[in-house]
Structures are given as C-alpha cells and as structure tokens.
1. Consider the structures 1, 2: one of them gives 42, 30, 22 for Cα extents along the principal axes in Å, for residues 112-223 alone as calculated from the coordinates. Say which.
2. Starting from the value 2.4: which structure in 1, 2 was distance in nm of label points 7 Å out along Cα→Cβ at positions 32 and 264 calculated from?
3. Supply the structure label, taken from 1, 2, corresponding to Cα Rg over 2.2 N^0.38 Å, for residues 40-215 alone with the calculated value 1.08.
4. Where is relative contact order in percent (Cα under 8 Å, 6 or more apart) largest, in which of 1, 2?
5. To which of 1, 2 does the computed value 4.0 (distance in nm of label points 7 Å out along Cα→Cβ at positions 104 and 336) belong?
6. Between 1, 2, which one scores greatest on FRET efficiency 1/(1 + (r/R0)^6) of positions 56 and 128 (r between Cβ atoms, R0 = 25 Å, to 0.05)?
7. With volume of the Cα convex hull per residue in Å³ derived from the coordinates and found to be 178, which of 1, 2 does the value describe?
8. Here helix-only ellipticity at 222 nm (-39500 (n - 2.57) for each DSSP H run of 4 or more, over all residues; to 500) was calculated and came to -11000; which of the structures 1, 2 was it taken from?
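Read-outs throughout are calculated quantities, based only on the coordinates presented, and are distinct from any laboratory measurement. None of these values were measured; they are calculated from a predicted model. Cβ atoms are built from the backbone, for glycine too; each structure is taken alone.
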Structure 1
Amino acid sequence: MTFHIENVVETLQSVISKCDEFVPLHEPSFQGNEWMYVKECIDSGWVSSVGKYVNKFEEMLVDYTGVKHAVAVVNGTAALHVCLILAGVEPNDEVLVPALTFIATANAVTYCGAIPHFVDSSYETLGLDPVKLDLYLKEIGEQHKDGCYNKVTGRRIKAVLPMHTFGHPVDLDNLADVCLRYNIELVEDAAESLGSYYKGRHTGNWGKVAAVSFNGNKVVTTGGGGAILTNSDELGKLAKHITTTAKKPHPWAFDHDHIGFNYRMPNLNAALGCAQLEMLPKFIEQKRALTNLYANAFHRIKGVELFTEPSFAKSNYWLQVLILEEQYACEKENILKVTNDQGFMTRPVWKPLHEISMYEKCPKMNLEVVESLARRIINIPSSAGLAK
C-alpha cells in the first residue's frame with residue numbers, strides 16, 4: 001500500500017474501537033480496587049503522607065521490580081531530583097542527558113545546580129546510545145582522582161541519566177560498562193518503563209538509583225506520583241529520610257539533620273497506586289496485544305513503521321511510536337492535523353532539549369540521530385484495552 005495520510009487514519013480506525021468519541025493518547029484505566037482503597041483512606045481520615053497504603057505501595061514496587069528499596073514521592077521529577085542528589089551530583093557538575101527526552105530529565109539536573117550535557121540516541125532503542133557515548137568520552141573526557149572531567153569545559157562529568165524512551169530499555173549492559181570505565185555514576189530515568197525488562201530483569205536495577213513516574217498518563221497512575229528505586233540499603237534509608245524533610249524521629253520534637261524535601265507521597269495517591277499495581281500485568285498484556293495489532297496493520301503501509309522493542313528487551317509499550325521514512329518527514333504535521341481532526345489524539349515527540357531556549361548553550365555532542373527521530377516520530381493512541 002502506498003503512503004497516503006488517509007491510510008494512517010484508516011489503519012487507526014481498523015485497530016481502535018471508536019464510538020464517535022475522541023480517542024486520547026493515553027488515559028488511565030480503573031478496573032480494580034481503586035475506589036475501595038481510596039474510600040478507605042477517606043473514611044479513616046488517613047489521607048496525607050502517613051498511612052498504611054504508602055508503605056504497602058512501596059512494598060508492592062519492591063516485589064514487582066525486584067529492587068531492594070522503593071521510596072514513594074510526589075512525582076517523577078522529584079524522584080529524579082533526589083536520585084541525582086543521592087548519586088553525588090553537585091553544583092557545576094555535568095550530567096549526561098539524552099537530548100531526546102521529556103524536559104523533566106534536564107530540569108532535575110538544573111535543580112541540583114548542575115549542567116545538562118546532551119548526548120545522542122540510538123535507532124535501536126530510541127534512548128541513549130552507549131557506543132557513541134564511549135567514543136565521545138574518549139574524545140572529551142579525562143580522568144582525575146575524583147572522576148571524569150570534560151576537557152573542554154573543565155567541569156566534572158558526575159553522572160549519566162538515560163531515559164527508557166516510551167518504555168523501551170536502553171542497552172544497559174554496555175552503558176554500565178562505559179560508566180565503570182569512565183568513573184561516572186549511572187542513574188536510570190525509568191519514568192516511562194514500569195513493566196519493562198532488560199534481559200529478563202526489570203529496569204531500575206542497573207543504576208545506583210532510579211526514578212519512576214506515576215503521572216496520570218503512565219501505565220500505572222497514582223494521579224501524581226513517583227518513586228526512587230535502589231538496591232543500596234544506605235541510599236534507600238537516606239532517600240526516605242530526606243524526602244520527609246529529614247526530620248529526626250521523636251514523639252513530638254521538631255529537629256532535622258539534613259536539608260530535606262517535602263516530597264512524600266500522600267496516602268490517597270498510594271491507595272490508588274496499590275490498586276493500579278494489582279492490575280499492572282493485565283495492563284501490560286493489553287498494551288502488548290495492541291502493539292501486535294498495530295504492527296500487523298501498519299506493516300502494509302509504505303513509508304511508515306511501528307517501532308517495536310529492542311531484541312534484548314521486553315517493553316511495556318507505554319506509548320506506541322510511528323516512525324516516518326525520511327522522505328515522508330515533511331508530512332508529519334499534516335498527519336498530526338488530520339488524525340486529530342478525525343478524533344484520534346496523536347502527538348509529536350518532545351522538542352529536542354538542546355533546541356529549547358534555557359538549554360541552547362549547554363554542552364552537546366553531535367545529535368544527528370536525535371534530530372532525525374524528532375522529525376519523524378508520531379505517537380498514536382496507546383491506552384490499555386484500546387484494541388478491538
């Protein structure tokens with residue numbers, strides 16, 4: 001089938017159940033115990049950051065992901081902020097960040113007084129490319145006793161912050177190897193990858209710490225929320241302490257021993273999250289079934305391809321991704337207009353961060369893959385249970 005914009009609309013119609021209503025990009029699905037758990041919080045009065053569901057939610061995250069510690073917080077950006085602090089990022093450090101990611105990744109670096117340093121992505125994963133990063137660090141990096149330094153800026157490169165784009169894991173083994181050789185901390189931005197596995201192990205287990213998001217548009221939502229994941233007993237304890245204002249335990253006295261943050265997740269949100277986590281295996285099953293339907297349908301259309309998981313991964317397929325061939329990139333805006341006019345919410349990928357005004361002057365490597373993908377990616381409706 002030749003490439004026509006109408007074919008994209010017809011293919012969406014062939015896959016998605018639609019009853020003359022607008023189809024969102026990704027909406028929450030409440031199929032389980034959400035109302036019962038939230039109502040219990042209201043009935044009992046335990047609605048703030050103290051309550052049984054916060055601890056239960058953290059325990060469920062530990063069981064599901066296989067990490068040793070999970071600390072629930074108010075959102076994914078707060079989780080990223082604390083992760084970078086736990087990794088030792090200090091003012092004037094540089095943190096390697098993929099240029100193709102949501103702006104929260106770079107913002108969290110800035111909250112620490114550090115500088116985002118933008119790196120390129122891989123066509124295989126849509127995330128940070130460790131092979132290119134290795135070659136780049138050979139060129140601009142030099143080792144000092146306290147870590148890797150950027151020869152051009154003179155600043156320490158303290159950490160790398162890969163984001164598992166749309167739920168697809170980056171090549172974690174190769175990236176971990178690069179971090180080890182260059183003495184750079186690995187912090188995973190797993191905001192989009194709850195339910196995704198790299199070589200049979202859940203994302204969030206490779207870095208010193210990792211951040212997860214439970215925003216309203218994620219696979220599992222707590223309304224607004226996030227979590228810090230770590231396999232370090234010390235960092236797990238510290239994460240919980242500083243996200244609760246670093247208050248020293250005492251029956252009534254107010255004393256604090258660290259600059260802390262009021263980042264603790266409320267019990268209401270955690271209750272919603274517990275019910276959502278109970279449904280997560282079903283959500284993943286539904287989203288992977290939708291992927292198969294899309295893949296079969298779009299396979300017939302010339303000039304556009306549905307992105308599928310890397311060979312080493314099992315992805316949650318948070319958002320479904322169409323990639324236009326370069327010759328049809330000029331049609332992206334027309335496709336977005338026509339599909340939205342027809343009642344299907346479609347969106348472009350985020351604007352590359354090195355093109356955003358606050359970050360234009362940040363250090364960066366050659367970003368040819370990021371710039372190519374940004375011209376050609378369209379996200380299409382991806383909600384669990386959407387397929388006919």
Structure 2
Amino acid sequence: MKLDLVEYCQDKGLRSVWRLDGCQLGNVNLIVGKNASGKSKILRAINQISGYLSGDESLRSARMSQEWKLTFDSDNEDNNKVYILIVDKGQVVKESFTIGSKNYLDRNKSGEGRIWAEKLQMDIEFQTPTDEVAAFQRRDSIQHPVFDDIYNWASALNYYQFGTDLGRTTLVLDRPFKTKKKINLRDADNVINIFKLGKDKLSTAFIEFIKSDMSSIGYNISEIGTQTPSGMFSDEENEASLQYIQCLYVQESDLQEKTEQRLISQGMFRALSLIIQINYSLLAKKPSCILIDDIGEGLDFERASAMIELLISKAQTGTGLVQLVMTTNDRFIMNGVPLEYWSVIERKPGLAKLHNIHNSKQIFEDFKFTGLNNFDFFATQFYVEGFGNKEQIEQ
C-alpha cells in the first residue's frame with residue numbers, strides 16, 4: 001500500500017491555523033523549502049498519524065485540533081483507500097475509511113459508528129472510546145481484515161531525523177538467558193538491536209549489503225559487528241554486571257584497530273545507522289514508508305550526494321518495498337536530485353503549498369529550457385510563476 005496524497009490541517013479556525021496543500025507523493029520525494037517553511041512539520045504530521053494507526057502513540061497526549069486525510073493507491077480507482085481522522089484535544093471528532101466507493105468505517109465524536117463486518121456481509125453498529133482510534137482498536141483479521149493494510153503501512157513507517165545521532169549514544173543490554181522482547185523497528189535509535197536481528201535472521205547478504213553501501217558513499221569497512229565497549233569496567237564487580245552491554249563497531253579498511261560507535265564520527269554513524277535499518281527493511285521484505293528529515297546533514301558534499309544517490313537507487317529497485325520522502329534546504333543536495341522528485345514549499349500565512357510535477361507539470365517541464373541548475377528553480381521561485389517571473393530569473 002502506497003501513500004499518494006496527504007491533506008493536513010491543525011488549529012483550524014484559530015489564528016494559529018496551519019494547513020498543508022498539494023502534498024502528492026510518488027515513490028521518491030524530496031521536499032525542499034527555506035528554514036521554518038514547514039518541511040519538518042510535514043514529516044512529523046505523517047509520522048504522528050502512523051503512530052496512532054499502529055498503536056505506538058496515544059491520542060491522550062494530543063493538545064491541539066488536527067485533521068488528516070490520507071489517500072493510498074490512487075492509481076486504482078476501484079481500490080483506492082481514503083482514511084480520514086479529525087481529533088480535538090485528544091478526542092476523536094470524526095473517523096472514516098473507504099475503499100473505492102464502499103465505506104468500511106464511519107464513527108462520530110461520541111465514539112458510535114458503523115463498521116463493515118466481512119463474515120456477516122453487513123454493517124454493524126459499534127462504539128469505541130472517544131480517545132481511541134477505531135481503525136487500530138477494531139482490528140480483526142476475520143471480521144475487519146480491511147484494516148490490516150493500513151496497520152501494516154503505519155507499523156512499517158520509519159521516521160529518521162538525520163540531524164540527530166540516530167542511536168550513536170544508545171547501547172543495549174543483551175543477556176542470553178533473558179526473555180527477548182519484540183524489537184521496535186520504528187525506533188530510529190534502536191539500530192543495534194535491528195542490526196543483531198538482521199544478522200541473526202537474514203543471510204550473510206545483510207552484512208555484505210551494509211559494507212557495499214558504506215563503500216559507495218566513501219566509507220570503506222571490512223567488518224561490522226557488536227561487542228562489549230572497551231574501557232567500561234573499573235573492577236571485577238562491574239565487569240560481571242555489565243559484560244552483556246553491547247555497542248556497534250566497524251573495522252575500517254585503512255585502520256588496524258576496530259572503531260566503536262562512540263568513536264565513529266557523527267556523520268559516518270548517521271549514514272551507517274540509516275543503511276543498516278533500510279537494508280533490514282528491504283531484505284526482510286517489509287514494505288515501508290521512509291521519512292528522512294534534513295537528509296545529508298553532517299556529511300560533506302560528496303558523501304551527501306552519494307547517500308542521496310544510494311537511497312534513490314534502493315527506492316527505485318526495491319520492487320515497491322520502499323517509498324522515500326526526504327527534506328532538505330541544502331543547495332548541493334538539491335542540485336543532485338532530479339526535479340521530477342521535488343516538492344517545493346511555497347509558504348503563505350497559515351499555509352504550506354507544495355509545487356511538484358503532479359500539480360505544476362508545465363512549469364517543471366518549462367524549466368528544462370532555462371539552462372539553469374536545480375537550485376535556481378528554487379532560488380528564483382520559478383516553481384511559482386514559471387517564465388512569468390522573468391525579472392527574477394534574469395537576476
């Protein structure tokens with residue numbers, strides 16, 4: 001199931017209103033805009049509703065009014081899926097889910113509504129708590145199997161803030177005799193556990209892909225694994241209690257000693273963490289929507305460009321397993337990503353309007369004749385007026 005269109009509004013009717021318009025997504029997407037234009041807010045809004053639909057996030061913590069309308073698989077008119085959720089201060093005001101022309105869920109602010117029961121072949125009445133999302137709470141593979149797809153989409157969505165450490169300061173306690181807990185694949189800081197899971201469950205291809213991908217962006221490593229961090233123990237008592245703590249390490253081809261994660265540069269570890277987690281999704285054949293905020297932050301130009309190229313390649317060759325949505329305001333990254341993947345934010349009071357190949361095709365096509373680079377498409381605001389903004393283009 002692929003997310004095609006996101007409509008979102010918060011604080012509707014208030015002075016603080018903020019609305020998203022034109023967020024139509026393809027398989028590969030780069031959202032560009034100035035600082036404070038709403039790039040991160042768009043990704044957070046998508047990640048937030050995925051948290052509600054997967055059960056990883058509670059409505060009880062919500063403090064504002066928000067409206068989402070998500071459209072999936074819109075290229076198939078008979079099978080396109082539309083999910084609507086309106087909440088106000090932690091309470092559901094409206095929720096609905098339709099596939100094609102058929103309504104499978106409709107509930108109001110009292111929690112009452114109607115839901116399609118597959119085995120009974122009829123709508124039945126139901127009531128759910130007003131602070132719970134029915135699409136998650138009413139999941140039932142027998143009576144309500146239509147919610148499985150939207151749950152699977154939400155559960156597999158991953159949100160990475162590339163400007164953070166992505167698990168570099170996080171260690172894990174791995175006691176062999178301890179009951180294993182289910183690993184939260186949505187936690188971007190959980191990279192050690194995800195690496196161990198991939199190493200245990202997948203073929204040696206998992207390790208080889210990681211090494212190959214790191215090499216493609218300029219980090220040549222001959223080995224990657226986990227071990228007890230060095231220098232942690234001051235006496236025998238501490239060694240006995242802490243020997244199961246694990247960290248990641250890499251063996252760089254041009255160094256004699258292994259480099260533990262605390263000594264890996266921030267930029268290198270961000271790249272490593274992202275590559276580990278994306279390769280796990282691909283090799284485990286887990287379809288996922290991957291959101292990456294500030295892609296390339298902390299990497300030099302050559303490595304950032306190579307990272308972008310690698311991610312796009314994986315999204316294009318992943319046989320539909322990966323949908324990639326990235327954000328940036330870096331001119332070098334913009335110049336390295338084809339315009340066909342762009343969505344440019346035009347910021348207006350209370351509104352972030354996106355211009356992309358889907359809603360501004362002629363303008364995107366016309367820019368090819370200017371001879372300018374991709375960044376100029378953004379800097380001259382060609383995306384707004386096209387050749388109508390001749391004075392700005394000539395400058």
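1. Working: 1: 42, 30, 22; 2: 59, 32, 31.
For Cα extents along the principal axes in Å, for residues 112-223 alone, the value 42, 30, 22 is produced by structure 1.
2. So the calculation was done on 1.
3. Comparing all candidates, it corresponds to 1.
4. Across 1, 2, relative contact order in percent (Cα under 8 Å, 6 or more apart) peaks for 1.
5. Matching structure: 2.
6. Across 1, 2, FRET efficiency 1/(1 + (r/R0)^6) of positions 56 and 128 (r between Cβ atoms, R0 = 25 Å, to 0.05) peaks for 2.
7. Only structure 2 yields this read-out.
8. 1
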